[in-house]
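Just so you know, all these numbers are worked out from the coordinates, no wet-lab data involved. Owing to the predicted nature of the structure, the values given are computational and were not obtained by experimental measurement. Cβ atoms are built from the backbone, for glycine too; each structure is taken alone.
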Structure P
Amino acid sequence: MPYAIRIHETGGPEALRWEEVEPGKPGPGEVLVRNTAVGLNYIDTYHRSGLYPVPLPATLGMEGAGVVEAVGPRVKEFKPGNRVAYAQPIGAYAELCLRPADRLVKIPSGVSDRVAAAMMLKGLTAQYLLRRTYRVKKGETILVHAAAGGVGQILCQWAKHLGVTVIGTVGSEEKATLAKKVGCKHVIVLSRENFSERVRALTKGKGVPVVYDGVGKDTFEGSLDSLQPLGLMVSYGNASGAVPPFNIGILSQKGSLFLTRPTLMTYVANRNDLVKAARELFAVVKSGAVKVGVNQTYPLKDAAQAHRDLEARRTTGSTVLLP
């Protein structure tokens with residue numbers, strides 16, 4: 001019988017259990033996938049800890065790649081042997097798992113299973129941020145927080161490829177070096193500088209048209225101060241904690257600003273949008289414009305150690321769990 005990593009109660013990494021799980025046969029619209037690689041993401045720790053509640057018991061994991069083992073009735077797009085990848089729903093930490101067919105995409109030749117598993121959630125997030133939430137234009141200057149993080153690295157490379165000047169913020173000198181490598185023209189170390197003042201200086205007082213902020217509470221106010229009039233504040237994550245309630249009148253005071261709190265699930269809810277986004281993501285990776293570094297791998301059964309290392313910031317780039 002195949003194994004999976006599951007939780008029966010929320011808590012620390014010790015809550016993760018390696019146990020036998022029978023996925024069953026695929027039903028209508030379902031595909032049975034044998035995972036060859038599973039992506040590790042910070043949202044997995046939120047599900048494990050209970051910050052983002054999920055029904056228990058639960059198999060964790062949002063993204064993965066593998067090979068189709070069997071298809072259920074009414075599935076026409078996939079057949080056994082196809083290489084596929086996915087970024088939802090939860091349940092990827094498994095040797096075998098059932099996936100809704102409309103959430104799968106085929107992996108093109110030239111992209112490995114490990115890279116596909118490592119980039120689906122983060123890469124599709126970067127795609128919708130740059131191409132749909134605010135469609136960046138050549139010659140613009142933008143601000144990207146956590147530029148050395150998983151999403152940040154893809155965002156910065158992709159933006160540079162599109163002819164955009166990227167100002168990136170990071171938490172350390174070591175990460176500043178990495179941010180430079182992935183396309184930031186200017187890097188601000190948050191512990192050393194007031195980033196909104198530096199952004200104003202770099203843009204000759206104008207500010208930027210968009211801020212991509214996955215940090216949350218610690219950077220929110222400074223991000224608003226970095227925007228030009230009619231600028232867009234994109235708050236897509238909360239690594240430092242949730243943004244507290246605030247008076248929306250602040251948006252008018254700072255220049256009739258726009259604010260959005262987008263999620264990937266909304267942007268790819270439609271099957272056609274998912275396929276189009278994945279096609280665009282695979283294309284920039286295959287071209288070499290965006291490089292996805294799989295810097296750590298762990299056996300899937302050692303997911304608890306992977307969680308410990310992730311939360312202790314001992315990992316860099318992307319991490320993949322191997323069934």
Structure Q
Amino acid sequence: MDKSELLTTIREILGSAGFSVSDPYTMRLPGFDVVARRGSTLLILKTSSNIDGLSEDVAKELRTLSALLKATPLLIGEKNGVGPLEDDVVYFRFGIQAVTLETLKNHVVENMPVRAYAAPGGLYVNLDPEKIRRLRQEQNISLGMVARHARVSRRTVAMYEDGMSARIDIANRIEELFEQQVTNPIDLFTFIHHAEIIPPFQAEQDHKNELRSEVFSHLENVGYKVIPMGRCPFEALSKEREKILLTCVQEYNKRLIEKAHILSSISRITERHAVVFTDKDVSRKNVEGTAIIVKKELKKIHDPEDVFTLILERITSE
């Protein structure tokens with residue numbers, strides 16, 4: 001399945017499960033491919049036939065973007081360097097969860113829980129330590145008996161009761177002994193956000209794009225924190241307190257409307273305002289809800305609230 005077919009299928013699967021999904025875009029960027037929302041769940045999805053092709057830099061940007069937008073990044077793939085990925089198993093690449101297309105379908109359409117994750121040494125599951133301890137006490141089963149049945153040491157069983165994960169074959173033997181499930185499913189939509197070190201925008205490092213450098217520098221001067229996004233359909237996130245803007249800088253040419261259209265679709269799903277800054281006067285003030293602001297207009301602003309107010313005016317102007 002080529003990437004276009006894969007994205008079409010992903011959008012159909014998510015749509016059938018009640019998600020609103022952004023339009024796919026054709027620009028060849030290594031960042032995410034689509035965003036999707038269902039209620040409070042926001043997903044940022046990236047596709048890669050071989051999940052080992054996801055670089056550390058791209059993964060870091062995905063984690064940063066997800067943390068700022070309160071979203072969950074998810075990688076959809078078919079194989080890794082070892083071979084095909086197994087269905088209903090979670091893999092990890094630089095902290096990003098990766099699953100097959102079938103796993104995604106099973107999880108969001110069929111509501112099938114995902115139990116196993118891949119790690120060095122095989123497939124593992126998250127045990128429910130309190131349930132294991134309770135069942136052992138209720139059934140008057142000793143640590144030694146669990147250890148013998150599971151074919152591990154007493155110390156290992158004690159570590160399971162302290163929260164350590166287990167290989168799936170060992171977990172299956174423990175469940176055979178208790179005749180109950182003792183594992184906790186993996187929620188693909190829960191992402192633990194770790195603090196990312198976000199490098200500040202540095203104008204001197206952006207000498208190849210004078211317009212972008214001017215716009216970002218002015219945004220920072222008026223009070224926004226600019227987080228560059230070099231691999232996304234937008235060039236940066238601009239943050240001022242809890243206000244986060246999907247920010248694009250594009251010279252006035254035929255790509256302006258195309259980029260604004262892409263940004264509008266992402267803005268609608270992420271529920272964040274979007275803006276395109278350009279260098280020349282344009283007749284349109286917004287494109288499908290994405291504000292268009294000329295550089296000279298931005299240069300007259302000296303307060304972050306005024307930037308936001310202008311964006312709101314542009315969004316409602318047509």
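Can you tell which of P, Q yields 0.95 when Rg/Rh (Cα atoms, Kirkwood Rh), for residues 11-98 alone is derived from it?
This figure was derived from Q.
Suppose you compute helix-only ellipticity at 222 nm (-39500 (n - 2.57) for each DSSP H run of 4 or more, over all residues; to 500) for every structure in P, Q: which one lands on -11500?
Going through each structure in turn, the value belongs to Q.
Compare Cα Rg over 2.2 N^0.38 Å across structures P, Q and report the one with the greatest value.
Q
Work out which structure the value 17 belongs to, where relative contact order in percent (Cα under 8 Å, 6 or more apart) was derived from one of P, Q.
Matching structure: P.
Could you tell me which structure in P, Q was used to calculate distance in nm of label points 7 Å out along Cα→Cβ at positions 19 and 123 as 3.4?
Only one of P, Q returns 3.4 for distance in nm of label points 7 Å out along Cα→Cβ at positions 19 and 123, namely P.
Could you tell me which structure in P, Q was used to calculate mean count of other Cβ atoms within 10 Å over residues 91-98 as 18.8?
This figure was derived from Q.
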